[in-house]
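Read through the structures below before going on.
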Structure 1
Amino acid sequence: MLLALTLLAAGAALRQVDRIHFARHRPHMARAAELIALQRARANNWTPTVLLVGQWVQIAGWWSLAGHGAGAAIAATLAVAVQLRHLQEIGHAAVHGILARTARANLLLAEALVQLPLGLAPATTRRQRHVRDHHPNATLATDPNLAELHRAGLLPGVTGPRFIAALMYPLTARGLAVTAADLAANLLRSPGRWTRAAAVGAVLSAAYLIGGWTAVVCGVLIPRLVLYPQLAWLSLVVEHTWFDPEPRSGAPAYVEAGRCLRLYPRNRALALLAATTWLPYGDLYHYAHSAHPGVRWNYLPALERHLGAPHFTPAGLLHGSGSVARRHLAALTLSPSAAVAPVTAPARAG
């Protein structure tokens with residue numbers, strides 16, 4: 001137990017190094033250009049490395065804790081799933097080139113400490129899919145993320161039960177099969193597949209050495225194959241008004257305001273819970289990120305205050321008349337004649 005608590009505390013402390021480094025003299029509200037200049041002045045390769053190492057030290061702490069009874073095993077399962085979401089979002093910053101100082105360091109850190117140990121696709125593939133294929137085409141027919149939502153069953157005319165099943169897609173039999181198939185493809189057919197398989201094997205071995213089979217099952221397999229995919233899926237669901245965006249032309253901030261949403265804008269408790277669990281490292285501020293992808297997560301709150309709110313600011317994810325789920329369902333069951341017409345207007349400079 002002492003080892004587990006020590007690792008958890010050490011990991012949490014290591015993670016703060018990057019946060020503190022980038023927090024100095026951070027403005028409460030500012031334009032994107034000002035924030036980018038500040039983050040470039042602070043950019044380095046060592047605090048992001050410490051941040052990622054801290055994440056893995058915390059995961060090791062949960063592996064150590066997992067063997068101390070059923071309650072500890074359940075806590076470890078949930079906590080590691082959250083930590084994997086954190087790793088995913090740090091990798092997301094890396095493929096945008098805003099985690100570390102150099103392009104090489106960004107891809108190297110993402111590959112070595114996120115993509116490889118989690119059995120994900122190469123960082124270069126992720127960059128192509130996310131930065132070049134998704135960002136310019138968000139909510140459009142060519143967006144690979146929208147295609148993924150469609151494959152899960154979020155299609156026009158969807159019924160209530162099928163809609164609920166689609167929201168829980170990674171937990172369904174089909175979703176679990178897709179997760180397993182994607183993992184197998186990454187390990188067996190991706191470039192550097194032997195390295196990827198060895199990295200996943202190293203994670204499994206480390207979990208066993210630290211916490212035995214309980215750590216392997218509750219600290220690796222269930223989080224990686226079941227819970228983390230569900231958390232990542234919900235984060236995708238709340239990125240945009242996927243099925244009824246407001247088509248706009250103009251400045252990037254104005255365009256993105258018509259197809260992004262901001263969850264929990266007036267509930268600080270739920271916003272804090274989301275930001276520390278399933279929407280970490282700036283994912284809660286997806287509108288600000290979409291408007292200015294070059295801004296690091298540390299500065300997205302300040303940017304959001306400058307930009308204002310997007311066109312949809314739901315108070316809930318699943319419940320309530322104005323929730324994300326209700327809006328998505330209404331959009332998918334709405335007649336095509338009710339589609340929103342394109343609009344053009346200026347946007348506030350960012």
Structure 2
Amino acid sequence: MENSAVAAQLSQQFGLDGEQSVMNPIGNGHINTTMLLKDGEQAVVVQKLNTDVFPKPEHLVENARAIEQHLAEKANNGEYTLNIIKHLPTVENDYLVNLEGGVWRALEFIGGSYSEDVVDSVDKAQTAANAFGLFAKALDDFEAKQLHHVIPDFHNLAKRIEAFEQVLAEDPHGRASECAQVIAFCQSQFSLADELHNTCKEIPLRPCHNDTKINNMLFCSKTNQSKAVIDMDTCMPGYWLFDFGDMVRTFCSPEAEDSLNLDNVIVRENIFCAIVKGYVEPLAEILTEQEKQSFLLGAKVMPFMIGLRFLTDYLDGDNYFATHRAQHNLQRARNQFKLYQDVLAKEESLKNILARY
């Protein structure tokens with residue numbers, strides 16, 4: 001079905017006029033296909049969900065809508081000041097549309113905003129981290145266990161290692177020999193899984209965003225302040241160390257996660273400091289000391305685990321993450337392992353920064 005026909009049908013399903021439907025890609029997510037559907041003066045975000053990654057899309061929507069409703073209550077009480085991205089119902093009051101073998105949903109479009117892929121200033125790093133901290137604080141009284149595990153073992157490093165070892169043993173595309181050095185380095189770091197397992201036994205289970213990339217926070221176009229935390233797809237029970245670590249992973253390097261300029265893939269300590277300051281400030285009264293100490297582990301785990309996932313997908317034939325060139329996932333893996341190595345090199349300095357807040 002052509003794009004224009006899909007746009008017209010989605011407009012009809014979600015109650016738009018349907019006469020001037022235009023649909024164009026927005027964002028650069030790896031998993032779902034995200035489009036801006038415009039129909040005259042009306043605009044909504046529509047997504048074709050990847051049902052290989054999210055085999056039960058209704059669970060994804062149920063999680064997100066439960067969080068939307070909780071945040072809306074907080075906002076009504078003056079306890080949450082950011083915009084809330086909300087699911088839109090169809091004309092038949094459903095939240096998912098089956099169209100030509102695909103599953104679609106619609107979300108409110110938050111205008112007057114922009115996103116960033118690479119952090120270019122300390123102020124923006126602190127602003128975004130603070131927004132994720134405000135989001136976490138607002139969910140402090142939300143029962144994490146009511147959320148579906150839409151991707152089981154999403155941040156289970158031991159399981160990610162098992163999946164890697166299985167693909168490596170099979171080597172279905174004969175790619176292991178060309179990245180033997182990367183594989184050897186990766187395998188040398190597997191003790192990180194034991195450290196993570198032991199730490200998670202000692203800290204509270206929280207409702208977590210689980211994908212706190214810089215481009216999942218919208219800045220206000222007029223003020224450059226935070227406007228909305230978006231992309232609730234992976235909101236699940238978890239630990240704040242993962243959300244903190246993913247901010248370090250996506251904020252601290254001056255290079256994109258697929259950059260080939262590995263010499264420039266480093267942890268900018270001033271950006272790390274801004275993340276700590278921004279994230280910890282709204283959580284100060286509820287953050288346990290053990291949780292705070294676990295943040296440094298999160299800063300190590302997240303680039304390593306994402307690098308491992310990129311490498312696994314490369315060996316497996318690039319079935320999970322969208323790729324745009326040959327060896328794209330291998331290049332992403334090398335990039336993330338370089339960032340992980342820099343976290344290790346600066347561990348004492350980063351620990352001292354954490355201790356200041």
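Things worth noting here:
- In this comparison of 1, 2, the computed figure 3.7 for distance in nm of label points 7 Å out along Cα→Cβ at positions 115 and 187 is attributed to 2.
- Structure responsible for -17500, with helix-only ellipticity at 222 nm (-39500 (n - 2.57) for each DSSP H run of 4 or more, over all residues; to 500) calculated and labels 1, 2 on offer: 1
- When relative contact order in percent (Cα under 8 Å, 6 or more apart) is computed for each of 1, 2, the one that comes out at 18 is 2.
- Of the structures 1, 2, the one that 58, 52, 36 was derived from, the read-out being Cα extents along the principal axes in Å: 2
- Ranked by mean count of other Cβ atoms within 10 Å over residues 107-114, structures 1, 2 are led by 1, which has the greatest value.
- For Kirkwood radius over Cα pairs in Å, for residues 91-170 alone computed as 17.9, the structure of 1, 2 it came from: 2
The numbers here are math on the coordinates, done by the rules we state, and not lab data. Source: prediction; values computed, not measured. Cβ atoms are built from the backbone, for glycine too; each structure is taken alone.
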